[in-house]
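Asks: Got some structures for you, see below.
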Structure I
Amino acid sequence: MRKVLFVCTANLQRSPTAENLFQGWKGSWEAKSAGIMANPPGKLLTQELVDWADLVIVMEVVHSDYIRPRFQSSQEKIRVLNIPDRYFRDDPELVSLLQTKVPPILEKD
């Protein structure tokens, strides 16, 4: 199984929605999520999670800009979706955006 880590700010809305949507995707992807500034109940991004992932998909450029200087990771492993922080967890519009933007990335990798 390949491993994908979804990252947003607090790990409360966008990245957990993506994790739920793509957990076990096509029988070949395991998914987790984290936030760059998460407090419980969200999961905080760690080097261990970055190392675990084959692919790190972030919601905004600010997230990749945060990760690059703080965590050891291949730059090619990070992808940006450009989904702004204006959605609640499982919002139908967020789900639709994720279903449009994520599969081409997972299929390519």
Structure II
Amino acid sequence: MDDGSERRLAGNEILFRDTNDAIERGQWPDEPDKPIRFRCECARVDCGQVVEITLAEYQQVRSFPRRFLLALGHETPEIETVISRAPDYLIVEKQGMAGQIAAATDPRE
């Protein structure tokens, strides 16, 4: 995959991560075990799927700047590695240029 394609895919994923960070900020911290609907953070710009996880689970994903929350089957093996699988979602870690972009644009870092 060329650098331009990898940058574009990473940019799409970062937009969805930013949306989910806004969802996270809108939650009450006293309900960490309540399921919340987050957007799939895949590279598909037209993806509208949601993933339900708890606030605590989302915060665990976001504690690593290269990790993203995806709906099942939405991984892009050319730029990411599946870190864990749950019945309804995947956690992936960006590699190469996509990983560098993810880390560099993470507002938590």
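Asks: Cα extents along the principal axes in Å, for residues 50-97 alone computed as 29, 22, 16: which structure among I, II?
Replies: It traces back to II.
Asks: Taking relative contact order in percent (Cα under 8 Å, 6 or more apart) as the quantity of interest, name the structure among I, II where it is greatest.
Replies: Largest calculated value belongs to I.
Asks: Still on this structure, I have one more. Could you figure out which one of I, II the value 16, 55, 29, 1 for P(r) over Cα pairs in 10 Å bins from 0, in percent was computed from?
Replies: I
Asks: Sticking with this structure for a sec: Distance in nm of label points 7 Å out along Cα→Cβ at positions 42 and 82 computed as 2.3: which structure among I, II?
Replies: The structure behind it is I.
Asks: One of I, II was used to compute mean count of other Cβ atoms within 10 Å over residues 18-25, and the answer was 17.5. Which one was it?
Replies: Working: I: 17.5; II: 14.1.
The read-out comes from structure I.
Asks: 3.7 is what came out when distance in nm of label points 7 Å out along Cα→Cβ at positions 2 and 58 was calculated for one structure; which of I, II is it?
Replies: This figure was derived from II.
Here, each number is a calculation from the coordinates, and none is a lab measurement. Here the structure is a predicted model, which is why all the values come from computation and not from measurement. Cβ atoms are built from the backbone, for glycine too; each structure is taken alone.
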